[in-house]
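No lab work stands behind these numbers, since they all come straight from the coordinates. Please read all numbers here as calculations on a predicted model, not as lab measurements.
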Structure 1
Amino acid sequence: MYIIFITVSKYILIALMAVYAIQCFSVFSHDDKKERDGIYLRQVAPMSSVYLLSFLLLYIETGDSLLLKFYALTQIIIWALILLYRYMYPEASKLLVNNMCMLMSTGFVILSRLNFDKAKKQFIVALVSIAMAVVIPYILKKFKRLRRFYLFLAAAGAASLLTVLLFSTSVNGSKLSIMIGGMSFQASEFVKIIFVFSMAGMLTCMNEKYRILSATVTAAIHVLLLVASKDLGSAVIFFMVYVIMLFVATGRLSYFIIGLAGAAVCSVLGYVMFSHVRVRVAAFSDPLSNIDGSGYQIAQSLFAIGTGGFDGMGLMQGAPYRIPVVEADFIFAAICEEFGALYGICLLLICISCFIMFMNIAMRFKDMFYKLVAVGLAATYGFQVFLTVGGVTKFIPLTGVTLPLVSYGSNSIMVSLIMFSVIQGLYVSVNSSNIT
């Protein structure tokens, strides 16, 4: 009877996730606000059902009553967040609110399965981050002079990265974070948002003769500091965000092509200069031949995804713990192993719908500064998802980037929640006609 329940439940989870993902895209085909609001409201049902059934399976398998208490507390917070946004910001994008909660709840489920202590830590950080992030739309709605601080933001971002380079301890060859008050802060995560605002300010507020040069020099400083710290995943994100924002600001395709060519050249230089890049490329090209060494991580990831197949092994039925750092960089592989590739595809569709909504918000602005901010945040989010999933599935070499709102990491989930709140602030502003 137990085996039957496990088998049936995994198909129910896939079906519920598919319903939710389909609803994410069906809203774009409706012009009537009441119809869209009805879809947003109906999304809460499959979201909550997936969460309840997942924790029920975890409890049945482990018998740990703390899991049920954790479920009840986190579910209440998720519902409260949805209601809070509806009450405080009725003009906000309900799709982004729902997707934010769906991705976050998926992270809580898989982390509870992998390491319950880390799930609890993730929730505490998320709770603090929500309290901070929920006021950001209000601040952006009232404070309209952010563009004036682009030089200060650029200097603050570069100074933060320089501090990490000079004072942080090297871990696995990279300098990623510094300790402040007993807590680890990964500066590059927070600087992502600052970088977008500073680029938008330079490309819109400076004299036309100097704006491109200034933006290019500033971007180069940020990227070089990240390269010096050997945080190459973040360096790729920063560089591509700069290229895309420059293309949107100028409308010149030649800049985009030159940027891509530059990225290709830098990739070759990175391969030549850094031994750990050569190791990752070797593991990417043939992980099975290096399975006892550099290829172990990616090989185990591919085994996990292949073992799960389309419908998954069932929650608690796989062995995702065989993958090193599975809670952070390889959490997508763990999801695919136990929930199935179909579930993983639905999760990706939710991420894609977030990216589409980010770009939809960008297109609403006539003011180039806010348009560039929205485009920059969309590019940041999109490339982070691409690098994470691409590395896990052996589509590209590993970069050590986390999946936003899903992977374990206090800095990652905090910055992701802030990023979503900034986008919501822009959306609220454009809907209330405070920004045109």
Structure 2
Amino acid sequence: MPDLNPASPPLAVVIGGGPAGLMAAEALAQAGLAVEVFDAMPSVGRKFLLAGVGGMNITHSEPYPAFVARYAERQGNIEALLRDFDADALRQWIHGLGVETFVGTSGRVFPSDMKAAPLLRAWLKRLRESGVVIHTRHRWLGWNAEGALRIAYPQGERAVKAAVVVLALGGGSWARLGSDGAWQPLLAERAVDISPMQPSNCGFEVEGWSAVLKQKFAGAPLKNIALSVPGSAPRKGEFILTAQGVEGSLVYAWSAPVREAINREGQGVLLLDLLPDKPVDKIAQALAKPRGSRSMAKHLHSQLGIDGVKAALLRELTDQATFADPGSLARAIKALPITLVRTRPLDEAISSAGGVRFEGLDDGLMVKAVPGVFCAGEMLDWEAPTGGYLLTACFASGLRAGRAAADWVRAS
């Protein structure tokens, strides 16, 4: 890279071409800096594009207090970012790219064509027109002895001296798409405060399903059910029984408390309500009706419509005495405990928890231990359920980091 002459604008480097990194690049370019983006993959936005397979859920339309509550223990940190760029602002930004959005029946917000690729193409076109230069197959390796960025690319390695750096390197899941967490030791060497990476929005394993359950029902969906963790209100939805345990959208919604219970106690529990629209007393009355020579399995089917994978799981997780007693069985149907002993591997998770802790950053997301270096996106220590919350916070953090990085250059 040629040296900048004194008349040239300062160079801002963004490492990572996902939503957070590209948003930071846009903010830096708007501030008048020369901007170069480096991404290790053959093209940018790969995880963003994968998230759009089956429908690009970009954000959520629920009321703001409920929206920010989705960020749990990091609500305060994320809300500070959303004040500048919330769900409504994100929708307006998308409309500015010429892409319309709509609200689905679940409250989730989608581009009008449900696809991520047209949105990304329009955005990249605007970024390039604003002067942003994007380098692919360029992997960041840390800093050299002179403080320049070490960038590996197919022809070798280059040193890049930047006025300011925004790191948007992603979390620890989906390594094949570029989010491999390989940046952690590079920042740890600089005494950056980092929490260990853990799976989020992930599946879980049980101690072991029976051979019969696995053979007949692995991969089967459980629909029209509800899940909860002890002490919490149940949520309706669906999930999938796997050969190892459970996964799917409703399981992901509870992944943080279940994972933390496993960390503390060696196991976590999900309570399954097989009939969320029917109260326990009505279920008990139905089961208490005479069944004659019919088996309890057939009685469950005829009186309550419980069969297939639901019946198999009920039988798997109840003992003989419970299964034979209508009152006990009714209570089990409403709160069937599924004991989970470990998460599925981090690389299978939709997202990750852990990363650069907010306590080690200033309000502009600059790393206190490394002045002039800012962090954004999923590499920060926060998590959220699926439903557009992850993307919204990534965009908002990228905007904050980009604007703050530009301010820092001006003040330097």
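Computing log10 I(q)/I(0) by the Debye sum over Cα atoms at q = 0.06, 0.09, 0.12 Å⁻¹ gives -0.30, -0.61, -0.94 for which of 1, 2?
2
For helix-only ellipticity at 222 nm (-39500 (n - 2.57) for each DSSP H run of 4 or more, over all residues; to 500), the calculated result is -10000, so let me know which of 1, 2 that is.
Source structure: 2.
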